[in-house]
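Just so it is clear, none of the values below were taken in a lab; they were calculated from the coordinates. These numbers come from a predicted model, not from an experiment. Cβ atoms are built from the backbone, for glycine too; each structure is taken alone.
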Structure P
Amino acid sequence: MENMARHRIIGFDREMKSFTDWLADAEAKTSIFSISGIGGIGKTTLLLQMASTARQVSVRSLWLDGRGGLATSGAFLAGLEMSLATEYGRTRDRDTALLPYIASELSLQPTVLLMDNCEEIEGLEGWLFSSFLPELKTARVLFVCASRNGLPLWQTNPEWKSQLRRFPLRLFTREEVYDYLGSSGLSAKLQREIAEKTDGHPLSLALTVDMLLSESADEWDVWREVPAVLSAEFLREAASPSLYRALTALSLLPAANEALLNRLLDKPLEGADYYQLTALSFVRDTLDGISLHQVVARILREDFARRTPEQFEAVRHQAFVLLAERFHSVDQRMQMRLSAHILELYREFLPSAHAYANFSSSLKPGEQKPFEQEDLPDLQRLMKASILGSDWQSELVDPDNYPALLDEIADQFPEGIFVVRDEKGGPLAFCAGLWLHALSMPLLERYAPGCRQMLGEEASSLHQLPPEAADTIFVLLSAVNSEHSLYRPEELGALLMQQWLVHMTRGLRGILAAADPQLNALLSVLGFQACGKVTGFAGIELTTWELDFRHTAFDQWIQRIIRQTETAAVPSAHPRENGHRPSIERSEMKEMLERLFALDKLEELPVMRRFRWSGLQVRTIIQEILADARQAGPLTAMEKEILIAGYLRKDRNKSELAASFHMSRATFYRHMRLAEQHLAYVLGDRLRQAGGASL
């Protein structure tokens, strides 16, 4: 298959407009463009695009590779002389000195000098400022310098800083990723997976597409090999093995000073090594210590986990212990940063196949900004769509009153609205509730009278509590943009939940009540504590949930999630009753799927008692199987999608499901039965691989 995507250039609109403006300006002076960014961000690709554009308008362009070409002034001038000779047939008379010749040639006509890999330009800057650039003051030359760290010294030069323009390259947006993938020929499902896993990193995106389009590619190998290739690309910038080890350790920390970083290393860094780390393009020096670019950190972690999984687990746990130690000794800003980082480190323990939240995506939120009144029409629109989709809103409240409740919260208690935004600041998802205190309690009781039963004796004291002492948020409404063309609702649900959890770790308590079995299952996995039953609107029985960071340390909460999911994933030591491979009938599999989010009813099934399974163990294993991108035995990717849509999301009837898969009802039922049968086989196979132990 011809790879169309690799020839497409996207995401350089700002840089190319400035470049073409310079080309078109007859009065343009000698100028410098500084192109900077981490490895694989697209610097060389941009320079190639500029060279092509210059040729199209007949402007001379010269190319100089900084690896060797910037070692000395003689090498720099010799490189330009060679480029003039080989590309334009211009040669120097023997009697003409090299510097005057180059200056004269560059002054004859507008010229673009494209210099790639300019990391070593520092050693040449003194000569450039004193001897070379002054010769070109009246010429029309555009120097385009691509480097990982930019040109910091040029920004302070009094004579040339006004002629310098900086262009730090950024990651692709999700929209640009889909634009790149649009002509690749890859399936829509694969394009979505690539968009979710590559973080908008151009080289990661290009490598993934190229490898998937190669005839010998195995999809699982691609997801393993790409991090290894990129890891090598980033580490190439580091100078020694000690720096490699330090960067791998730093990928497990949000930020670290020299002392903290050394606690993760077998051999401590020398002071000079730590200083060298700060000079790398993907390392930032912050008030909290040095930190890695988020994409580089993720890629180094993935490669570390692939190469030495046991060592990765040990070092990750060590990092977790160090961060947990720091949690209570830092300010709230740093606590939230630590919380977000630890959730990222342990992402695989969070649900990846759930109707409301898929934490496997690497989606990052836009800038965190508080609710603003101009957001309200968007939030009402999201909530209206959510209600039509039968997604959760508080069953304590009359559904007819949802819009009015959101209006009143926005008007009187806007601090109770939490918004997740896209790159442009538009709302992607929100949750709304009330901080409980004397002023907000009347509004809560008016819309959700059942809250009295939930709060019990505490309600009276809350009626006396001043607003500034409030530490409890009662969540009532929530919605995501389920119609967004770039993000799946489950991605946005996970992003909303993750950001809200990070917000709560400041020492707050969150409470809500729900009858939705899928939401109840998710809250249980996320470490919420069930606190009993209450009666909601129209007599609906609700489960009440609480997550209290006032009395629960963040590290204890994370460890509870890890223990719960590890218990579900690791078989217990009950012997198998016979020597045959465990067998599950299709009808039994169907019953298990139907009761997946009602654990008490699930555990009543004969098949559960036969294999001595707990409901949580079965639900977790099934969700893992359905979320795994690899084909599991006879269970195909399409069959997984059918099971997820039919049993996990459950947002459409069978006719609508059949139409969404472009099948008749009869064909859809046939595929559903086959999918149930294949899932039963895979689940049974999990028992066999575990050596007969039950899950």
Structure Q
Amino acid sequence: MKKVFSLLCILIVSYTYAQDYKFGKISKEELKETVNPEDPNAHATILYLNENVYFQYSPNEGFIVVKEVQKRIKIYDKEGVDWATEIVPFYDNGSSTIEELSELKGYTYYLKDGKIEKDKLDKDNVFKEETNQYWGQLKFTMPNITDGCIVEFKYRKESPYIALDDVDFQYDIPVKKLEFNARIPEYFYFNKYFNPKAKYVVKISESSRNRVEQINSKQRSGGSGFTNSQTSFDSSKWEFREHEYIADLENIPALVEEPFVDNMDVYRATVKWEYAMYKGPDNSIKNYSTDWESVTKTIYDHSSFGGQLSKTGYFEKDIDALLANVTNSEKRMSLIFNFVKSKVAWNEYLGNYAENGVKKAYKEGTGNVGDINLMLTAILRYAGFNANPVLISTKSNGIPIYPTRNGFNYIICAIKVTDNLILLDATDRFALPNVLPSRAINWQGRIIREQGSSAWVDLMHPASGLENYTLQCKINPDLSAEGRVFVKKQNSSAMKFRSKYNNIGEDERLRDLEEGKGEIEISNLQVRHEEEINNPTIQYSFSYTLNNAVEAIGDKLYISPMLFYATTENTFKQEKRNYPLEFTYPNTYNYNVSIILPEGYTVESLPESTKVQFNGNEGVFTFISSHSGNMVVIKSVFEINNTFVLPNDYDQFKQYFAMIVEKETEKMVLVKS
């Protein structure tokens, strides 16, 4: 009897716990929770997420795709407040057939005097925004957010398009309970793709079941002459199979951000659905699964893509004047590239199609990525270059796993010169040939040639950056140091400098240059080639006075020969690395330091010369020290030749960098002569 009673209690508790997931059934225990026991560092937790997808049928509209979402989130502290805002994207191309959002309902729950109180989501906190020509978003923020509160909301999205949204099974915060269900009629064949880079493995069960639709129809007959019309009703059953996909997951770990990763979404546990084939009740078949050649041809044939490349009348007069008497190919390319960058400003909309059309963008001086780089391609072709558009997926869009038009969301331009390609992106004023903005450096792109063929283009090997620092230093009798620094930056380093200091005054520049350099005062800053935005080189120099350069202990002086350019801390502190290190651009840092010793002192010891390598030639550090008379010369070179360091190599890279820190912080010792 006691066993029966215990079992009954367990069943009652289990039943009660299951009911907690119903919308609005918030418990005091959930509200009293101050920390996630599985992840104490979490600022918020998704307590429950339910996503239900099915195909609704009506005789007039046929099948539409319905997605119903319910989400319950616990916010522990103010750093979790961002999770009180939700963004729901929807497709809207301006036609009458758009995705509809409805049945939005939400509450914020909190404890007041030991009782559960709630505040309703107000329509004034719900906004519809246009993302670009084809997409919009519904954005809402839950009310009265305080530490310990719970927000819960639900909504419904209906789509006339036979397509399934990507499903995220992992978030930046932990998830206690996630339920996913998708029911797809047998006529629609979808391939599902798991993100192969995700560490969290999602298990989805598959089954099938019968579904019956009641089809009602009416027919009117008679009504001619003096005869009354008659209406007859007919009802029939339509039976077919449905494929069902179910995920029932608990305690999903957060996707924890790691430094030196450009886009954590690349590693998120996600499932993408490809609409592969339609097989109708009459056994008619239409294939939608495709290959990359077909995808790129479809995009190229679109009026907002290939149609824009054939338009030239709007720019011919200006380009003829721009290139008059200029015969050098490199100069002609540079003039065109600079002309487009200055003529049309990027409106920060992505897209692999022209949004406004190249002619309108040219006239109004603003456009999306497609407008600008299709225009650039058309002008380069007009000028005689073998130029073609390259479709890419930005880092924020991820890496296309299978052939689909949605896999691309960006365009750049490529010029073929002999067997090489020069990559150009005119959306960034400071971008350079073969030096793309970081958002566009994402594995590979697809070049579409004028005759319709296409091929993959490597994006992961941009031109190497170079930074040369020449530091002249004199140690004064009062043990302060003064001198001048000459800096030369090339390629990506020049692009980043121009972008960082654009529209910033000299005082703010000086403060920025002084930051992290100790008790330094910088003056007489001079910059060269800053406005020559197509010049891959920028140079600047400044004078300085440094008060904490020398440490005197007894009769000896201790000086860090790298002065304020020494790497004093190992940036790579993680014990374990889960994801690769990404440096975006390869780079070489050269430091040439010459130090005039104070009168009456000579060198007792210098840091020894050394060379350290990581993974062969992927990283190289060289340190050479020498002295002659009252002059000490230091040469330090640090190269990053591979922009991708795998987790398995992280410990080795960490040790490699630790050796750099150790060497650059070593002191040289001076004694009285």
Structure R
Amino acid sequence: MHAFGACAYLRWETEDGDYKTRFVAAKSRVAPLKPLTVPRLELQAAVLASRLYKTIVEQLTMEIDDVILFTDSMIALSWVRSKARNFKTFIATRVGEIQSNTDPSKWRHISGVDNIADVLSRGLKASELNGSWQHGSDYLQQSRSDWPEEVKVLTNLPDVEKERRHEKTVLAVGLSCDLIDYERFSSWRKLVRVATLVLKFVKKLKARRGKQENETSKGMTPAELEEGERYIIRDVQKGMESRIKKGELKSLSPFIDDYRVIRVGGRIDKAMTSFEHKHPALLPYGHHVSKLITRHVHEMSHSGVAATMAKIRLKYWILRGHKLIKTLKYRCTKCRAFLQKTETQEMAQLPRERLAPNTPPFHFTSCDYFGPLTVRVGRNKTSKHYGVIFTCLNTRAVHLELAVDCSAMEFMQVLRRFFAVRGQPASILSDNGTQFVGTERELRKMTEGLSNEELQDFCAERGTVWRFTTPGAPHQNGCAEALVKSCKHALKKAIGEQVLAPFELLTCLAEVANLVNQRPIGRLSTDPDDGGYISPNDMLLGRASGNVAQGPFLETRNPRHRVELVQRIVDSFWQRWTRDVLPLLTPRRKWNVHRRNVRVDDIVMFADANSVRSKWTIARIIEVFPGDDGKVRNVKVKTMNSEYRRPITKIAVIYPAEGYED
């Protein structure tokens, strides 16, 4: 067979009830050089016929009611009627194309004598083209009822089976139904009792089937509970037999006892203790029963890892037990509530106010109260006053004032004195003290009715923005808190146990502020070419100390020279600040590890400074406040009575919202 092909005809019914056919198209191909079997060449012809049919249908404008495709190969017809994936690649590819182009049910068998397409492989003279080649087989011009009967397709032909893909069974997976579903239990004691009841029920059914008397009691005896526990252990140990045969657990010398329970061998057979203690039952690490036993022992006393492991090994030897105990202890809500380890997060980026060179002193200010300080107001009468610290967030300069009390109106007087001496800052940072909140509210009320011009007169050029830290977060106002310690230390050394009058104390506070402003704020260089250290007084006074500056001074009447001198002093300060101070702000001294972000619906212990640790309130997070970097450091929690906004350093998560993944 050196060629194969396909031809197509149109058949229609006339008004007289007769049928006529006409030739439409034909296609032939030369057989490939690589020898193919005759059935494969017949299949190639069927592929060519399906392509020819698809092309005619796409190009023909008239509607076709039905289509019939003929082949004289029973083997090729069997392939076309079967599933393509059951055969080898050569057959499967071509059968798939035929089934995508045509309907497999439209294919029929035709005898070789009646198959007109055979002339494509045998050849035909030109004088014979007007015969059957033009009109097709004779029975095509007859009614369908007069056609030859359709032959039944045979699927078990030898050539068909030869091309069939034979799959080898590598692994047989069977679905087994366990007697008890361990995953449905969360308590070891309940699982043992259920297993005992199931075994008693099975015994009762067996006794009824054998027509024997059932002597089981209504309750559960210790022996029955022990039998139920042994059944669970044996069922859990089924997957460990292969590991023992491979020698993976040879260090434990496992053996099987009389109850078919795998136990640890070891070298302590002569120990004066129980058999279960000398030879505990061996259990796998990841099984749910191992977790139930570990949780049961841990919840008896909520002890540590070592103590829990010692108690478990009185009866069981769980592989990698320490890791399992650590995981369960970490997830234990009672242990987390008892430890009450507060949350931390990676330290945030410094705000723009801390990194603003070439700004005037106290342009960005932080303030705080400290004290009380005892003062003498009469011969035998004393009173409590308070110190108020203002610090510049860039130059770290300090300004100290004295307040009579902690009221908002008194702080407004302090604030007016500070504005008069240092000028009005662009922003003020403080904690949520009542005096600060009240002052901010009073200033807001005072400026509500002012016009833009009057507001600019009151708040200098840009106005003062007051920002509050989160309640209970003194570290968010760390610039002022750190300098409070230095000022109180210097004040303690200056006055000791003496009780001063208010103005004497105010004078002492001013001198303490000057001393603190003489401290170095950058690195101390050992190179003599670098000059002296940089201090806040370099910006406030033009020199590090408050002593009278030594001459000689440039004598000139040109005021521009003096302005240029002051400007050079300021430029020199900020150049040295950029060189010596700014690099010290780069590293994170603490909180340098990224932690899990707390989420809404986390259950937490709310830290209260007025209660002991064991009495902290349970709360739920209802809102989070992520920073610019997406990390949450402030949250709003809801307790039984009210809602609070707190930093994450004041909460301890005892159960996360997403739960724990096994």
Volume of the Cα convex hull per residue in Å³, for residues 73-112 alone - structure with the largest value, from P, Q, R = Q
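For the read-out distance in nm of label points 7 Å out along Cα→Cβ at positions 265 and 369, a value of 7.6 was computed from one structure; give its label from P, Q, R. Present the calculation step by step, with values, prior to reporting the outcome.
On the way: P: 4.1; Q: 1.1; R: 7.6.
Only one of P, Q, R returns 7.6 for distance in nm of label points 7 Å out along Cα→Cβ at positions 265 and 369, namely R.
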Given a value of 43, 36, 22 for semi-axes √(5λ) of the Cα gyration tensor in Å, for residues 33-384 alone, point me to the structure among P, Q, R it was derived from.
-> Q
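Distance in nm of label points 7 Å out along Cα→Cβ at positions 481 and 513 was computed and gave 3.3; which structure, P, Q, R, did it come from? Kindly include the intermediate steps, with their values, before the conclusion.
Working: P: 3.3; Q: 1.7; R: 2.3.
Derived from the structure labelled P.
Which structure, out of P, Q, R, was volume of the Cα convex hull per residue in Å³ calculated from, if the result is 285? Before the final figure, lay out the partial values.
Details: P: 200; Q: 285; R: 527.
Computing volume of the Cα convex hull per residue in Å³ on every structure in P, Q, R gives 285 only for Q.
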A value of -5000 was computed for helix-only ellipticity at 222 nm (-39500 (n - 2.57) for each DSSP H run of 4 or more, over all residues; to 500); which of P, Q, R is the source structure?
-> Q
